[in-house]
Structure P
Amino acid sequence: MTTSPTATTARPVLRCDAHHDLLLDLRASLPVRPRGDLPAFFRAARAAAERLPAELLESLRVFRDTGNRHGYLLLRGLPVDDAELPPTPTTTPAPEERPLLAMEAWLAIVALRLGEPTGYRELRAGSVLQDIYPSPGAHHLSAETSETLLEFHTEMAYHRHQPHHVLLACSRADHDRTAATLVASVRNAVPLLSAADRDRLLGAPVPCHVDLAFRPPGLPEPVTSVPVLDGDPGDPMMAYDRELMRPADPAGRRALGALSDALTEVAEPVRLEPGDLVVVDNSRTTHARTPFHPRWDGRDRWLHRMYTRDPSRLDGPVDAADVVPFVGR
């Protein structure tokens, strides 16, 4: 698998089938109803995470510390049992009494090897363990949209406390197996830019509007200032949002358009099946989701999402299950 920016271009996929017995033992050590006491749940999950197979521990460590050229790590073949699943949700947040599901267990265990699971006060009532499912009439910028493309975006590019990693775990795929999470890495896109466009994106922040969930009701829409490329010019970080970023000058619009084209060109599709968990490097990628057609039959696509922040990259203390308020960049 890929473990560094200069490694091979093989897709970064880890098979977990050989570890099912150990993984099931780890799940059995977790509280049955995680939402009743999230800090206690994460303490148990942290202890379980230390017992992961050495191969998984090392792969997660390398991805946390250096990422890879693709911008994601896909764990495939985690144990999941369709018979234990209730109907796909239609409301959020999940009921506090809902029993722990397999993919929620793996989500928490993996997350704690990357950073601290974090909720956002204005998003899904501050939920840390989130359900992602189609919803009729969802806004086109919402993860609950299904029949339109969810455009490329870095998660919360406009937020000062944006997550470092986004984790998505699949309990149910869409009926037709057409939905794909598209991940585009800055490490693959930047070499396609001209020197002038790269320097423009490194040199000046871009105005970025704020997603619906974080807009204060009754107040003007906030506009933040976001560096699209940042840090080491030879290996920059990236923050990007195709819908919300609106450069004010022609050079900025040209450079952002060139980056947009490059990201489309290098995007890799990840089609999540039950038992899959993908970790997306939110500091070096943008991601999207292709359309699919829900049937509203209780068995539509159902993912679980978690955000993590890496304490080593933060100035202040951070704990598992923290819920942070919106602060614009």
Structure Q
Amino acid sequence: MASQLLITGAAGFIGANLVYRLLLMTDYSIVVLDALTYSGHLESLTSAMDNERLEFVHADIRDAGAVRSVFDRFQPDGVIHLAAESHVDRSIESPMEFVTTNVQGTAVLLSEAERAWSGDTSKRFHHVSTDEVFGTLGPTGRFSEETPYSPRSPYAASKASSDHFVRAWAETYGLNVVITNCTNNYGPYQFPEKLIPVVIDRLQRREQIPIYGDGSNVRDWLYVEDHCDALIEVFNRGAPGETYCIGGETEMSNLDLVEALCDIYDEVSGRDVGSSRGLIDFVTDRPGHDFRYAMDITKIRDDLGWSPSVDIFTGLRSTVGWYLGNQSWVDAVQSDEHDTFQGRWYTR
């Protein structure tokens, strides 16, 4: 469909993995737009630095002038919008950052896309969202494209609002949009504040591993490369105006997940398997902690032929191995000294 893609938030976790998948699997030229906040780092794109199909622009999606200049300069044929504040704990502490980035920033991008494309429906805006917009599940049931919205954290509310703005731009201005809502991702390049990289980091340091409450909260885990493949399929072949739910079909309680990570770490590091479980520390639950997420992926499987290919234990082993082999990346993104690339590829 498109020859030139604009990927927002592509120096972040999912965005960086998507860039690598696009460069490997497609012929698209890619413009990366990222504000390089605490979770966006050019170190995550080091291996793509010299690729002539990639350009980088350091800009904030809330800056309408900067976003307009990107559309005017690069004239993208499509947008895959990943830029967002995404950590629930941070949204509880600083909700307005989530409102301005996730809601205002999305509206800026929609406005500039509509202006630049002038009703050309061959160009597409793909908004990447989350299962958290649907709220929480009890012991049974799964979210689907028909599930009513019921966000329960400032992060979830900001993403729900941005989803609605995307649909409003489609209805009001005729913009060609698709929306995807995904479950919890894991894999390489995830910033070390989310559960899985936190656990791996604590195992490396032999420090206590915090688990909220009793660890019974359940999430549906999706390997990031599987998610990226789904995003490419939806962008290329999804029906205009449609929403697609993306999940890993792998539900695990937080405690079961952490225990599995401990055992995998013991196995690959030569420790007695099970010995690291003693580092687990149950801490006070966070406010409004959703009990369970699970996704019904019937629509994307039937309509586009996508389903997850990486089972959870293979994915976790790969992820543990990646973090253990890339400690320099972990150290760099946790320091204040990063994002120093210069030249054609890194433009401010």
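The figures follow:
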{"read-out": "Distance in nm of label points 7 Å out along Cα→Cβ at positions 16 and 248 - highest-scoring structure of P, Q", "value": "P"}
{"read-out": "Label whose coordinates, when FRET efficiency 1/(1 + (r/R0)^6) of positions 120 and 280 (r between Cβ atoms, R0 = 30 Å, to 0.05) is calculated, return 0.95 (choices P, Q)", "value": "P"}
{"read-out": "Highest-scoring label, criterion being relative contact order in percent (Cα under 8 Å, 6 or more apart), among P, Q", "value": "P"}
{"read-out": "Label whose coordinates, when helix-only ellipticity at 222 nm (-39500 (n - 2.57) for each DSSP H run of 4 or more, over all residues; to 500) is calculated, return -6500 (choices P, Q)", "value": "P"}
{"read-out": "Kirkwood radius over Cα pairs in Å, for residues 232-295 alone derived as 15.4 - corresponding label from P, Q", "value": "Q"}
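Throughout, read-outs are computed from the coordinates displayed, never taken from laboratory work. This one's a predicted model, so the numbers in the text were calculated from it and none came from an experiment. Cβ atoms are built from the backbone, for glycine too; each structure is taken alone.
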